[in-house]
Structure 1
């Protein structure tokens, strides 16, 4: 499991960030948690998974970097939008690989 150093969280997930991270690492059943990752397929930018789906074989084999966490579907979309906004603002394009590998501020 790889984590983006500046992990994005939604407002509700922020207060439970440590508990969520520990639960994901331990493989706990957390159906209300959403994980935002670098897209597994090369034709996308981000993927949003319910934590239970994130643990599926195909996703685990790809080992996508976790960029954000959320506690509702709407919050997951908000977090994904924030990531994409920052991606474009910092790089001037939608190169997610450069964004994930840069040490932007």
Structure 2
């Protein structure tokens, strides 16, 4: 079991590293509000327009957030199911977690 876990973790890390330049460019071209939202979505995608969520993740006002959400949805970077927003590419999410923890 531990060998599988080690392979699985190594495989994920390698995918993130292989796409690192792409992810850096993808993240860098986003507006500040989109970047903030992406980093918040690595933790939680529920009730993103609530006052508590906005404060917890230092996000802009709801109208600016709505514009960011719409842009990220249109670009296929995030999606929504059952009123929960999430980052579509799991390796991009790992990349964002890596950024967030630096």
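Values in this text are rule-based calculations from the coordinates and carry no lab data. Just so you know, these numbers come straight off a predicted model, no measurement behind them. Cβ atoms are built from the backbone, for glycine too; each structure is taken alone.
Upon calculation of distance in nm of label points 7 Å out along Cα→Cβ at positions 37 and 93 from the atomic coordinates, which of the structures 1, 2 produces 2.5? Provide the component values of the computation, followed by the final result.
Numbers: 1: 2.5; 2: 1.7.
Only one of 1, 2 returns 2.5 for distance in nm of label points 7 Å out along Cα→Cβ at positions 37 and 93, namely 1.
Computing distance in nm of label points 7 Å out along Cα→Cβ at positions 21 and 61 gives 3.0 for which of 1, 2?
Source structure for this number: 1.
Figure out for me which of the structures 1, 2 the number 3.6 belongs to, where distance in nm of label points 7 Å out along Cα→Cβ at positions 29 and 45 was derived from the coordinates.
Source structure for this number: 1.
One of 1, 2 was used to compute Cα Rg over 2.2 N^0.38 Å, and the answer was 1.00. Which one was it?
1
Quick check on the output: -19500 is helix-only ellipticity at 222 nm (-39500 (n - 2.57) for each DSSP H run of 4 or more, over all residues; to 500), derived from one of 1, 2. Which one produced it?
Details: 1: -12500; 2: -19500.
Derived from 2, not from the others.
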